[in-house]
Each structure stands twice: as C-alpha cells, then as structure tokens.
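For reference, the structures are reproduced in the following blocks.
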Structure 1
Amino acid sequence: MTPEIRDRWARAKEETERELPELRALGEHMREAAAEDTLSGHLRRAIHRSAHELADTATAAGISTSELNEFLAGERTLRSDVLDRLAAAVDFPQTISQPAAADNA
C-alpha cells in the first residue's frame, strides 16, 4: 500500500469511527419507529420491506429522501395525502385488519 493510499484509508477509518455512534442511534430510532403499532409504524415496516429504493419511494410520494428518512426515524409526521402516496408506492394494503370492537350493547 502506498503512503498516500494508507493516509486516505486512515482518514476514512477515523471518519467512519466518528460517525458510528450517530449511525447506531439513528438505526435504533428507525427500529423503534417501525415497531410502533400504529398506521405509521405499519407503513414504515412496509417501506423497509419494499424492494424499491428509498429515493424512488420518496419521489413517488412527492417528498425528498431526507423527509422520508425523517419519517422512517420517527422524527417527522407526514400529511395524509403524502402517506397515501407512500402507501401506493410500496403497495401497502388499503386496509389493516383490526380486532373487532367490543359490543357495548
């Protein structure tokens, strides 16, 4: 390895090590947000399972990739029309099965 390549490798390694805690925290936020038993949580899981690239999904929904990432991390809410477009982009079902409501009669 040449000295120049060794220096580039060392700088890249140091940068990666500095960013790692932040990336781990972001990953944990994304896991927590996707685990929510909410419509948004279900949609987040569908987006994660989708074969579509995130950039393509964001474009289909009319939002930026950073807005989509913020939604996936639970840091941003989205308008209902954007949620509808996201759902369509990843073939999310129109209805989610819910337990039958208890009869109060």
Structure 2
Amino acid sequence: MRFVFTLLTLVFIALGALFGALNSESVPLDFYFLQAPFPKGAALLCALVLGWLLGGLLVYFSVVPGLRRRVRAQARELKLSNRERAAQATPSTDSKAVALRPISDA
C-alpha cells in the first residue's frame, strides 16, 4: 500500500511540474499593497495547494474538537462503569456469612 501511495505521489508531482512548465508565461498578481509577476502554472498550483490546506484546516477545526469532547465523555462513562462493576464484585464486610479458613498445624 505504501508503494502505491508513493507511486501516485510521484505521478502527481510529475503532472504538476509538467503543468507548470506548459503554463510558463508570467501573469501579474495584485496583493493590494504589492504587485508581483508569477508564472501562470505556479500561481495556479499555489492557489490549488492553498485551497486544499485551508479546506482541510476548516474541516479539521470544525469536526475534531467535537469528536475529542465525545471521546472524553465516553472515557469518563467507561471509568465510572468500571468503578461500579468493581464495587459490585467485591464482597462487602456487612454480610452475615463468614468465610472459613483452614487451620494450619504449626
């Protein structure tokens, strides 16, 4: 599986490099306070990567905190139920039945 992932990564890197080489003409990008010329392919690939990262961060920060809260709550419930089971499993000292121990000859 790791080999397939590595192979796919290399294929997409090669396609990105080819895309950048085929779109090498320069386009001006205006950042309001700065205007800089960039190759069209590089600008498009940077926009793609930036969108991918921002989208991933948005999903991560909207989903993961809720899941972590849920896991913590379930861990607390599990700990509480384990304590209750342990308390029920231990014999109480209030019972009238007395355990008999064998007498050893010493």
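Given a value of -24500 for helix-only ellipticity at 222 nm (-39500 (n - 2.57) for each DSSP H run of 4 or more, over all residues; to 500), calculated from one of 1, 2, which structure does it belong to?
The correct label is 2.
If volume of the Cα convex hull per residue in Å³ is computed to be 142, which of 1, 2 is the source? Don't skip to the end; give the middle numbers.
Working: 1: 142; 2: 284.
Structure 1 accounts for this read-out.
For distance in nm of label points 7 Å out along Cα→Cβ at positions 29 and 45, which structure out of 1, 2 has the highest calculated value?
1
Once FRET efficiency 1/(1 + (r/R0)^6) of positions 21 and 85 (r between Cβ atoms, R0 = 35 Å, to 0.05) is calculated for every structure in 1, 2, which label goes with the largest value?
Working: 1: 0.55; 2: 0.00.
When FRET efficiency 1/(1 + (r/R0)^6) of positions 21 and 85 (r between Cβ atoms, R0 = 35 Å, to 0.05) is computed for each of 1, 2, structure 1 gives the biggest number.
Figure out for me which of the structures 1, 2 the number 14 belongs to, where relative contact order in percent (Cα under 8 Å, 6 or more apart) was derived from the coordinates. Write down the numbers at each step before the final one.
Values: 1: 23; 2: 14.
Among 1, 2, the structure yielding 14 for relative contact order in percent (Cα under 8 Å, 6 or more apart) is 2.
None of the figures in this text is laboratory data; all of them are computed from the coordinates on show. What you are looking at is a predicted structure, and each value in this text was computed from that prediction instead of being measured. Cβ atoms are built from the backbone, for glycine too; each structure is taken alone.
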